[in-house]
Structure P
Amino acid sequence: MSIIDTNMDFFSRKPSIITAHRTLCPPDWNWDSRRNGWNGFHLWFIAAGKGEASLRKERITLKTGSCFVLRMWETFIAEQDPADPLLVFGIYINFFDEKNVSAAANITGAPQRYREMPDVPFFRELMWRCVEVDNMGNKGTAGVWLSVILEEIRRTDALLDIKDSFRNDHALVNKLCAKIEANPEGQYKIEDLAAGAGYSADHFIRLFKRFKGSTPKNYIINSKITAAKKLLLFSSYSIKQIADNLGYPDAYMFSKQFKKTAGVSPKNYRTSVDR
């Protein structure tokens, strides 16, 4: 068995393969991990088929490409669609201390529990190679394939984290923009917007410009001017009233910013546009 020292990081240690298998599940198949009595990690990959699973009170649809790094001390329940049975690869691994006792529950930095592998044929081949050589009794070569599998999982998780971060940042910026457009009169401070998003001001400005092609300051100004144009055309408010409604300290500051942005004064804009 592999010996683990005080460094408990998942990817720094060499785990032991306990069992490895490739299984076409029978029609009445279901799995409740509590029946196994295992206490290590289980790499579980869906090569084909459909089903449903429950992990930490979350329902997960099982499909081709589903890949788990299960903590076997947690409850995992799965069932398949009998009309589309599952073809699964499983590799049960564990880490052991100097007394040959499982130390899996103390391991840090383990991969997240679930992801969908983007290159199913490639990952399926990796899993098959590991299972095949382990079943032949060649633990050394199986361990090499296992290290490749774990690295592929780590690489995939890193890419998915980047994509998730991109989507989250994009959604956050869109939400802020919607707020600014709905309330152009607001007194927005870049530092406050950045702090609310959990970023420094400099990073927030770069992020905002990346998605909107404009700095937050210019976006706020343009939202105010867009709202001002509508009020100039479709209301009887005076220029001073419009300035007040949009949060400007006085009509002079409003007119100055309007002309700088729109190219004409508010008064000329109101009279020159054909309504």
Structure Q
Amino acid sequence: MHALQDNGQETYDAFIWLRDMDSYGTIEEKLAFLEINARNTRGFVKIEYNKLEKQFILKYRSYAGMITAVKQFNNFFQNSFIKLQPKKYYTINGMRISTSEFKIMNVPTNIHEDTIKDSIRKITHGAPFYIKKSGIKQRKEKENTVFFTVKCPQARSRLKNTWSIEILGRLYKLAPAHYKHQDLEIRKKYRGEFTGFNETHNETKAVEITTPFNPKHAFMQSTDKAIIEFETEADLFNACKRTYFFRNHTVQGSPCGYNWQKKPRFTRIKGKASKARLAQTKTPHFIHHRW
């Protein structure tokens, strides 16, 4: 799965660095020159210029066609600095996956594709993305893995550090599509268990109350306990130092895998605590939430 044309046809991409294009002055002239030559290669679809990455992107109908075109193009221009390079693709469960692609795991099969798209649209801030029919793979009897492609480099950069996505009020794991089991295990390094919830709460409430400490993902281990994952040890420890109050509930956390003992000293903060105020105080806090 990879970049798609506007008409829905899939493409496999190769690129040329702008810095390697000495000939012609403007981007438009360089695009025209490359397109004339690329049209001599089999399976060529179109060419684009990626302003952020400073690359000319050549799109092909098939992976094999793209690889053949790279060899033909580079052989023809072997006496110049111009070099056509294939984008990196991984093979996951028989699918060609690029670094522009992401996956959402353990999505219930009864959630409609349009609902999933609405959630993706929110976290990409409206940047273009695509889900193809073969990009929704059933992994368990009632769970799917959803693969989608993001064209915008800025949006891709944000998503690479986004560990979960909210769909219909629940959190699901999000990761680059090429991530394997060992890559996902690394994200479990800094976990904390937070108790004090009840059956009316889910993992979104756990993330909500610990927002000042950058929680990355969460899930409910039981009706009263949430497991929250953090990117750094400092975020984990800072989140566990605090006691959280909302409505009639009191939530406390402790790091998983650490010999942890909460200090008895507290500082009371009224109202919603800002991240800046919490960062300035090293002692544990009571945090009152009014929701």
Identity of the structure behind -7000 (criterion: helix-only ellipticity at 222 nm (-39500 (n - 2.57) for each DSSP H run of 4 or more, over all residues; to 500), calculated), options P, Q: Q
Just checking, which of P, Q has the largest value of FRET efficiency 1/(1 + (r/R0)^6) of positions 156 and 220 (r between Cβ atoms, R0 = 41 Å, to 0.05)? Q
14.7, 42 is what came out when Rg and Dmax of the Cα atoms in Å, for residues 116-203 alone was calculated for one structure; which of P, Q is it? Q
Taking 0.15 as the value of FRET efficiency 1/(1 + (r/R0)^6) of positions 84 and 180 (r between Cβ atoms, R0 = 35 Å, to 0.05) derived from one of the structures shown (P, Q), identify that structure. P
Value 1.26, calculated as Cα Rg over 2.2 N^0.38 Å from one of P, Q, is from structure Q
Entry that produces 1.8 once distance in nm of label points 7 Å out along Cα→Cβ at positions 44 and 100 is calculated, selected from P, Q: Q
Quick check on the output: 0.20 is FRET efficiency 1/(1 + (r/R0)^6) of positions 76 and 108 (r between Cβ atoms, R0 = 41 Å, to 0.05), derived from one of P, Q. Which one produced it? Q
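Taken together, the values in this text are just the output of simple stated rules run on the coordinates, not laboratory data. Here the structure is a predicted model, which means the values were calculated and not measured. Cβ atoms are built from the backbone, for glycine too; each structure is taken alone.
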